[in-house]
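So, here come the structures, one by one.
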Structure I
Amino acid sequence: MIKQIDRVTGDLRKQVEHFQNGGGHPICVAVVGVNQAPFCVGYEGDREYDTDGKGNRHPMQEAAEAERRLLELAAPAFDEFVLLKYSATNGEPYPFSWSDVTSTKRDYGASLVRISREYDRRF
């Protein structure tokens, strides 16, 4: 995850610039998920490997740093930045769960209210 974070944050910021260069007053919103799984399978080209917690860190080991970088480097470019924390492995049976479903619902709902208010303010 951390190996790709600079590309991801750069892509997010470039997307906002693209929207803003199109004219008008776009409300720029990002919904970003951060995986906090205890393990996963990594892929680099033709190479496949399991995370081991050492040289190939597990998502849960990198989640806090990924969140920090996203909030520091990408979030300021957006009117609203929603960070959703989840756990999902890419191995059978492909389990998925929200890290804190109550917090996820609350944060997502609050972001919708803020976006609505921003719309009312602009238009």
Structure II
Amino acid sequence: MVKALIHKAHYATKISSATNTLIADEPISHGGTGKGFAPMELLASSLAACTSITLRMYADRKEWDLESIEVNVDIERNNEVSTFKRTIDLTGNLTEEQTHKLLDIANHCPIHKILNSSISIHTTLS
């Protein structure tokens, strides 16, 4: 479970899990303090992190010579449609077949699957 807590500070929000804490905020230009990631940045970072971790795990298991993985994600909103634009840069001594397999694996990371599915959100007050 993840918890978000905000007080009167505009709009710095403490986000915590059982073991970690980070700050989310809006940029100064939107009335925030700019002390943390904006919510859209957090959403994009979830896809970027999950993609890079999934690729690293797969390459390590296969013992492929993959030195580094850089994943960039941008979110574009057009009316009610959101598009995630993900660019992956792989550095290492990989064959073309390995590179194509890693692209396929990227499309199967857990966050990709969630974002590419029908999503339902149930909200209650405690």
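Just so you know, all these numbers are worked out from the coordinates, no wet-lab data involved. Computed from a predicted structure; not experimentally measured. Cβ atoms are built from the backbone, for glycine too; each structure is taken alone.
A few comments on the model shown:
- A value of -14500 for helix-only ellipticity at 222 nm (-39500 (n - 2.57) for each DSSP H run of 4 or more, over all residues; to 500), calculated from one of I, II, originates in structure I.
- Among candidates I, II, the computation of distance in nm of label points 7 Å out along Cα→Cβ at positions 5 and 21 that gave 2.8 used structure I.
- Which of I, II yields 43, 17, 17 [Cα extents along the principal axes in Å, for residues 61-100 alone, calculated]: II
- Label whose coordinates, when distance in nm of label points 7 Å out along Cα→Cβ at positions 77 and 93 is calculated, return 4.7 (choices I, II): II
- Here distance in nm of label points 7 Å out along Cα→Cβ at positions 13 and 45 was derived from just one of the structures I, II, and that gives 2.9; the source is I.
- Relative contact order in percent (Cα under 8 Å, 6 or more apart) - highest-scoring structure of I, II: I
- Among I, II, structure where semi-axes √(5λ) of the Cα gyration tensor in Å as derived comes to 32, 17, 16: II
- Comparison of I, II by distance in nm of label points 7 Å out along Cα→Cβ at positions 29 and 109 - largest value held by: II
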